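Peer 1: The structures considered in this document are given below.
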Structure 1
Amino acid sequence: MKPVLIVGGSGFVGAQAARTLRTLQPELPIAIGGRNLSRARAVAEVLGGATAYPVELAQEGLGLDAEQRFSALVLFAKDERLTALRYALQHGIPYIDISSAPFEIAPIVAFALQQPDRSAVLLASHWLAGTSTLATLEFARDFETLDRVEIGVVLDEQDVGGPAAFADFERFTSATTSSLILDDSRHRWLSNAEAERDFTSVDGSTLRGRSYPLLDVQSLAAATSARSVRLDLFVGESAGRRAGKHFSTEMIIELFGRDKQGRPARARYELSHPEGQAPVTALAVATAVEALVGLSGSEPARPGLYTPDRLIQPAAFLARLTRFGVQLKRGAVEEVRP
C-alpha cells in the first residue's frame, strides 16, 4: 500500500485524523504534508511508519517529486486553486474535501465530471465530516417514513480549531448571509430571523442556533423521504464548559414522521463528545479513508463523486463512534397525538 497523503496533517484536526488512522490501521504508511516541514516531521515521528513532505498548494503538482506516489489524498485546508484535486485526478487516486460549503462545490464537481474515470472524489463538507448525516440515517431506521429532520449542533467558541478550520468558519459565515434548507419539499434560502431556531442542549439549556450552510441538508434530502431538513449551529459555551469541564461538542437530532405502526411520531437523539469536535471529525475522516482505499473489508471505491453516506455504513459508524468516546442518548419513538 502506498502512503495516504494528509495535506494539513500537522494542523489541529489533521494531526488527530492521522493519529486516528494510525490507530485503525497500524500498518498503513502515512504521509504528512504541509508548508512547515519541521511540524510535519514532528507529527510523522510520533505516528511511526510515516514520512513528511513539504506541500505547496500554490504550486502545480503540490511541489512534490514527480516520481512520488500515494494511495489517497486528504485535504485539511481550503484549496482555491484546486491544485490538490487536480493532482489526485492526474494520478487517479481518491480525494477527500472537507472544506467546501454547498455554494463552493461547483468547481470541484466540474473538474471531477471532466475526468469521471480517474478518481473517487468525496465531498465531506458535512458537520464533522459526515457524522451528523450518518447518525441521522441510522436513527431514521426507527421510523417507517420521515417527514421532518431538525439537527442542532454546538461548537464551543474555544473549539473552533486551528487556522484552517477558523478560516473555513469565517468564510462560511461571511460569504453568504443565507443558508439552503429543504422546506416542504422546496430547496430555499433562509436569511434574517427566519434562519434562527431554538433547540435544547444535552444539559437542558435553550440555545439559539442559526441555519448553517453544510451538505447535510442535501445528503439527507436525497437519502430520505423527509420533506423538510435543516441544520442549525450554535457557537458559544458548550454543556461541558457549563459544567466546569472541558469544552464538548453536541449534536441534537430530532426526527418527525410515522412509526412502524404508521402513527405520527417523533424522537430525539443526542450525541456528544467530552473532548470537542476534533476527535469526532478525525474518526469520520479516517473511516472515509478506509472506505475509499479498500481497508474496511470492501473493494476500493470506484471513480466518481461521493458523499459520506454513499461510502460508510451508518450503523457500523455509529457503533465505532461510541467506541471512540461519543456519548449517545437514543430516545424512544413517541406517538404524536393530535
Structure 2
Amino acid sequence: MVLTNLILAQLVNGITLGSMYALIALGYTLVYGILLLINFAHSELFMSGAFVGLGMMTVLTSSAVASKFPWFAAAQHFFVTPGLGVVCMLLIVLLVSMIVVGCMGMLIERFAYRPLRHAPRLAPLISAVGVSLFLQNAVLLWISPQQLPFPNPIGQGTAFTIGTVDVSVLKVVIVVTVIALMVVLDTFIAHSRVGKAMRATSQDREAAGLMGIDINASIMLAFFIGPALGAVAGIFNGMYYGSIVFNMGFLPGMKAFTAAVLGGIGNLRGAMMGGFVLGIAEALASGFISTGYKDVIAFAILILVLIFRPGGLLGESVVEKV
C-alpha cells in the first residue's frame, strides 16, 4: 500500500513536471522543424516569461501600486478575490507574458538569426548562445541576482485524492492548461491555413516561397509561438517552486531539449510525449533512488536515445533533401 501510494505520488509529480518540459520542448522543436536550428536562447525566454509574469502579478496585486494609482484599487481587490478574480488575473498574466516573450522571440529571430540564415550552420548556433548569455546577464544586472519569491494565487488546496495521495489544485491547473495549449497548437498546425504554410516551409523553404508562402512570416510565427509557450511554462514553474532566479532556465531548458530529442526533434507530438516521459522518469528516480540522481537520469536518457534511436521515439519530422 505504501509502495502504491509512493508510485502514485511520483506519477502525479512526474506528469506535472513533464507537462512543463513538454511546453518548453515545443519551442525547441518548432524552431528546429522550420530552420534546422537549435535555439539555445529558448531557455532564457522561458526564464524571461517567469519574470514578466512576476512583474504583471505584482502590478495587479501590489498595495504599493494601488497607493500610487487609487483608481486601480477596486480592480486589484477583484483580482485577489478567490474564484473568478484569481482566474481573470492569471489569464491576464499568462496572456501578457505570452505576448511580450513571443515578441522577444520575433526580435531575436529578426536581428540575431535572419542575417545568418545562409551562413555556415555554426554561426547561428554561436549567435543563439550569445543571445542566451545576453538575456541571462540582462536579468542578473537589471533586475536581481537573487532568488525572488513567486506568489501562488491558486493556493495549496486539494483538488481531489487518489488513494491517500492529495492532488493539489495548482497541479491540476498546470496539467489541464498545458494539455489545452498542446491540443490548440496541434490543431492549429495541422488544420489551419497558416499552420499548413508553416509545415510547407519546414519541408522545403524554396518550394514554399515559389508557391506564394511568406517564408519570413512563417518563421517569425514559429519564433512567436515557441517562446510564448515557454513563457507559460516559466510562470507555472515559478508558481510550482515558489521562486525564480536569473539562471533558472538552464536545467529546464536542457531537459526540455532532451524531451524534444527523445520524442523526435521537429515532431510536435513527439516533443509532447517526450516531455511527459522525461518528467515521469525524473520523478520516479527522485522517489526510488535519490533526488540527487534525477538530473543524471534525465541526461542518461538523452545519451541512450542518441545511441540507440537518434531519430527519437516518434522519429524526426524533418525532411532531408538530397
Structure 3
Amino acid sequence: MKVLIANQEQVRALLPMSECIDVMEAALKMLARGETLLPLRTHMWLPNGRDLMGLMPGYLQGARAMGVKIIAAFPSNEGTEYDSHQGVVLLFDGEHGRLRAIVDATAITAIRTAAVSGAATRLLARPESGDLAIIGAGTQATSHLAAMHIVRNLRRVRVFSVPMEGAHKFAERESKRHGLRVEVMATAQEAVMGADLICTVTPSPEPVVKGEWLSPGAHINAVGAFTPKTRELDTAAVVKARLYVDRRESTLKEAGEFLIPKGEGAIDESHIVGEVGEALLGKVPGRGSAEEVTLFKSLGVAIEDIAAADHVFKKAQAAGSGTWVEMGGQHFGSM
C-alpha cells in the first residue's frame, strides 16, 4: 500500500489559505452536527514546565477519515531558527484503518490555525472591518495576516512584538509579500487602539491586550494561549466581548482566557455564546450589532488537522503529486 509523505513545501502547495478556510468551515460544521469523535488532547510536559508534546486524535465521519497529530510545542524556540510547533499528522482511513498519509504538522498547524481564525472573522467581524492589529511576529502572525487579507479588505496593518526586532523583520517581509504597508508600533496599546480586527498570536503567559483598549465593533482572534493558566487577554477584554470558541468542551478544560475570568467570578459558562460551527449552522446567533465586540478563542482541535491532512491527501492523489512510499497495510500472514 502506498502512503503519502508530505513535507512543508508540499503542504503549502496543496493547502492554500483560501481553500483551507473553506475546509475548516466544513470541519467545524461537522463538529457542530455531532459528526466527529474528538477526545481531549493529551499533554506531556517537559521538566522545564513550558515545553510539551501533545497527542491530538480525532475522527471525521463525513470524510471517513481519522488520525492523530503528534506535536512538540516549544514556546522556548521563540527567537531561534526553529518553529515553536513541530511534528506530524498521521492520517488513516475510517473503513479499514489503513495509513494514508504522514503530513508535516508544522505547515498544517500554521495554515489551519489561521484558516479557522479566517472562518471566524468572515462570520463575526463587521463587513467593513479592515484596520488590523497583530500582536506577535512569528509563524502565526504571518499566516494570520494572509488569512485576514483573504476575508477582509485591509486598509491598515499594525504589528507589535517582543523583541521589536522580530516586528521590524515581519513588517519588511510582509509589506513586500502583500503589497501593503505594515507599521511597527512601540507598544501593544498603540497597535490595538482603534483597530477593528485584532489577532493575538504570542507565547506570552500573561495578558498582552486590555479591555480598555478595545474599540466598539472590534473582532478579536485570541490564538496564542492554550493552557488553563495562560492567556493573552485580560479579564476586562473577555467580559466586554461576545465569546465564541472552536469547541466548548475544550474551552471549559483548557482555555485560560475563559477559566481565569471564571475563577475570578467575572463570567460563567453562559458567557460562551457558542461554537463557531454552531454559528455557521445558525444554531446560535452571530454578531448582533455593529457596536458589539466579538471574540473567538482558538485552542485548535484535532479534527482541523485531520481535515487539512485529508484535503492534502486527496489533492495529491488526484494530481499524482507528492512523495509516495510502500508501507504496511497488507495482511502480514499473506505476505
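Peer 1: Given that percent of Cα pairs over 22 Å apart, for residues 85-188 alone, derived from a single structure, equals 47, which label among 1, 2, 3 identifies that structure? Don't jump to the answer; show the numbers that get you there.
Peer 2: Details: 1: 47; 2: 57; 3: 41.
Here the read-out was taken from 1.
Peer 1: Moving on to the next point. Quick check for you: by distance in nm of label points 7 Å out along Cα→Cβ at positions 101 and 261, which of 1, 2, 3 is greatest? Please report the intermediate quantities before stating the final value.
Peer 2: Numbers: 1: 4.5; 2: 2.3; 3: 3.7.
Once distance in nm of label points 7 Å out along Cα→Cβ at positions 101 and 261 is tallied for 1, 2, 3, the winner is 1.
Peer 1: Given a value of -9000 for helix-only ellipticity at 222 nm (-39500 (n - 2.57) for each DSSP H run of 4 or more, over all residues; to 500), point me to the structure among 1, 2, 3 it was derived from. List each step's numbers first, then the result.
Peer 2: Values: 1: -9000; 2: -24000; 3: -11000.
This value belongs to structure 1.
Peer 1: For distance in nm of label points 7 Å out along Cα→Cβ at positions 69 and 309, which structure out of 1, 2, 3 has the highest calculated value?
Peer 2: On the way: 1: 3.6; 2: 5.1; 3: 1.0.
Across 1, 2, 3, distance in nm of label points 7 Å out along Cα→Cβ at positions 69 and 309 peaks for 2.
None of the figures in this text is laboratory data; all of them are computed from the coordinates on show. Being a predicted model, the structure only gives us computed values, none of them experimental. Cβ atoms are built from the backbone, for glycine too; each structure is taken alone.
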